[in-house]
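Colleague: Structures for review follow.
Here, each number is a calculation from the coordinates, and none is a lab measurement. Please read all numbers here as calculations on a predicted model, not as lab measurements. Cβ atoms are built from the backbone, for glycine too; each structure is taken alone.
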Structure 1
Amino acid sequence: MAKLTRQARDKLSKNEFAIPSKRKYPINDRSHAINAKARASQQVTKGNLSKSMEKKIDAKANRLLSKLKKVRKINKK
């Protein structure tokens with residue numbers, strides 16, 4: 001996963017987080033989006049996150065991943 005320093009994280013806009021109001025689960029790139037999904041799942045298992053919040057995190061991460069996949073296809077042409 002790409003390194004995200006505290007300074008770089010602080011510079012991210014709220015839209016680059018799966019939970020923008022709390023600035024949790026950064027999804028600024030592919031590896032962080034994948035990681036956000038995994039961490040959300042872990043937190044549901046531990047009882048620290050609701051299933052509905054996990055679905056929101058997954059949906060936002062999936063939108064980014066889908067967008068990146070389309071860009072990757074365009075660049076391969």
Structure 2
Amino acid sequence: MNTEGGSLLDVANRAEKRQLIDSIEQLRELKDIRNHIVHEYIDEDLKEIFEEILKATQTLFDMIQRIFNYSQKII
């Protein structure tokens with residue numbers, strides 16, 4: 001089993017190279033949404049966050065499918 005290490009950026013670069021993700025920027029956008037959710041306060045507009053989540057959901061599902069397909073090839 002190959003366990004390539006490295007930084008998170010190294011892992012993201014390999015994922016992009018293997019076409020598991022469209023781009024590193026796409027991962028950054030998902031991370032930003034996650035951070036927005038985690039650091040959200042009750043008095044802020046939750047509708048805005050919900051809309052961001054809905055837009056990102058299909059992207060995330062696509063990534064999951066690509067990763068699943070890739071894992072089936074290497075097992």
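Colleague: Comparing distance in nm of label points 7 Å out along Cα→Cβ at positions 5 and 61 across 1, 2, which structure shows the greatest value?
Modeller: Once distance in nm of label points 7 Å out along Cα→Cβ at positions 5 and 61 is worked out for each structure, 2 has the highest.
Colleague: A further question on this structure: Which structure, out of 1, 2, was helix-only ellipticity at 222 nm (-39500 (n - 2.57) for each DSSP H run of 4 or more, over all residues; to 500) calculated from, if the result is -21000? Intermediate results must be reported in sequence, preceding the final value.
Modeller: Working: 1: -21000; 2: -24500.
Considering all the candidates, the number was obtained from 1.
Colleague: Tell me which structure, out of 1, 2, gives 2.0 once distance in nm of label points 7 Å out along Cα→Cβ at positions 37 and 53 is calculated.
Modeller: 1
Colleague: Also: Give the label, chosen from 1, 2, of the structure having the highest value of relative contact order in percent (Cα under 8 Å, 6 or more apart). Walk me through the numbers before you get to the answer.
Modeller: On the way: 1: 24; 2: 31.
Max of relative contact order in percent (Cα under 8 Å, 6 or more apart): 2.
Colleague: Of the structures labelled 1, 2, one was used to calculate mean projected area of the Cα convex hull in nm², giving 5.9. Name it. Intermediate results must be reported in sequence, preceding the final value.
Modeller: Working: 1: 5.5; 2: 5.9.
The read-out comes from structure 2.
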